[in-house]
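I've put the structures underneath this note.
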Structure I
Amino acid sequence: MLLTASVEINAAPERVWAVLTDFGAYPQWNPFVTRAEITSTDGRLRPGATMRNRMEQDGKASTFTPEVLVARPGRELRWLGRVGPGWLVDAEHRFVIERTGPGTVRLTQSESFTGTLVPFVEKGLEHGTLPQFQAMNEALKQRVTAQTR
């Protein structure tokens with residue numbers, strides 16, 4: 001199962017990346033992933049790094065500890081989170097920043113869910129999680145726009 005939400009932003013890819021990866025500022029603007037931090041000992045955002053993220057949805061909060069798969073500045077951030085031993089639910093979360101014109105980009109946030117529990121939670125993901133992606137994208141757009149004025 002794949003969820004996808006995109007937003008157009010009037011900014012350079014590097015500016016969008018800077019806001020997306022400023023995890024310490026998430027509590028100030030992000031309505032979905034309200035806290036994020038690198039928990040690896042070196043503290044660097046890189047493939048293989050571990051994170052601790054707090055997600056809020058429908059008045060409930062949960063914490064997950066994904067592993068960073070890709071960290072390409074100005075282009076892509078991707079992590080993998082697991083529920084249970086891995087075969088229950090794996091969720092590969094991806095942010096892609098694509099230049100669409102002079103001074104504009106498209107940010108696409110997507111998540112691919114696999115595992116034996118996915119068919120049982122599919123409707124909840126579509127109706128609960130996808131709107132959260134859209135809300136986060138819009139909030140990120142507003143933050144980038146406010147900082148580039």
Structure II
Amino acid sequence: MTLARDVVARLTELGQTVATAESLTAGLVCVTLTEVPGSSAVVRGGLVVYATELKASLAGVDLGLLAEHGAVHPEVAAQLAIGARERCGADWGLGLTGVAGPDPQDGEPVGTVHIGLSGAGVREVRTWRFADDRAGIRTESVRAALGLLREHLA
């Protein structure tokens with residue numbers, strides 16, 4: 001929660017906003033941010049794109065990319081971040097995709113998480129391999145996403 005408070009405080013100081021497009025976390029990043037009082041000034045919204053086809057239709061991820069590589073791919077995370085930012089009219093977009101388990105997906109092992117960040121002049125993707133259960137992987141993914149955003153807000 002401290003990380004979310006820090007992100008909301010910094011976004012408020014900068015007069016900037018954030019939006020998310022979340023797959024494996026199914027909205028947990030947005031929930032975590034909006035638990036902070038005053039977050040309505042900086043959180044524009046979020047897209048829960050759990051189903052692969054929604055990544056394309058709601059977030060604008062390229063259908064060819066999804067067909068060729070599946071939903072768990074670094075470029076998918078990047079495009080989710082861009083889609084969240086553009087579709088929600090935010091300064092920053094976070095995109096999360098990965099495998100929380102219990103089974104591998106798209107040839108990727110459980111614990112693989114790709115997080116994209118999009119902002120003015122910023123397009124970054126990081127990949128993590130979390131060794132935890134389903135709930136732990138999702139929790140760590142939220143922390144990693146907020147940490148990535150906080151780095152760029154510093």
Structure III
Amino acid sequence: MPFTGPLEDRIAIRETMETYAYGVMTIDEDLWASTWAEDSYWALPEYPDLGGFEGKKAIVEAWAGSMKVYGLDGCKKPMVYLAHPGRIEIDGDKARATTFTIEIYEHPETKETVHTNGHYEDELAKIDGKWVFTRREYRIFDERRD
């Protein structure tokens with residue numbers, strides 16, 4: 001079963017995924033940061049020059065920097081970022097999930113519009129009553145440029 005565990009926790013995890021997406025779409029650093037645990041890891045193996053980021057502070061700094069160059073209309077508008085859960089499996093105060101994503105942005109160097117479909121393999125923990133990401137690893141399914 002791709003969705004296991006208490007419904008209340010599954011909804012809360014889905015809201016964590018959607019808060020992350022809303023933070024991207026509104027370029028709200030504090031909101032986006034609120035979805036991460038302090039000792040989290042963000043793995044980006046599709047981008048070997050980036051690799052990954054360890055700890056919430058490093059993750060948020062890297063993301064904030066990327067939001068300055070990855071947007072639409074010369075970064076006058078935020079990138080389009082949509083997220084949808086593919087699975088949520090809860091075991092006590094830990095969970096594993098898959099988040100499917102759609103991103104549309106202007107490549108900062110070529111100015112081409114990039115359409116990316118990907119997914120995150122997620123690990124989450126319930127800390128102080130709130131579900132947050134402890135690890136996210138991103139992979140691309142398909143990428144097209146206009």
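General observations
- Structure responsible for 21, with percent of Cα pairs over 19 Å apart, for residues 48-103 alone calculated and labels I, II, III on offer: II
- Structures I, II, III were shown, and FRET efficiency 1/(1 + (r/R0)^6) of positions 24 and 120 (r between Cβ atoms, R0 = 30 Å, to 0.05) at 0.25 was computed from I.
No lab work stands behind these numbers, since they all come straight from the coordinates. Not measured: the values here are computed from a predicted model. Cβ atoms are built from the backbone, for glycine too; each structure is taken alone.
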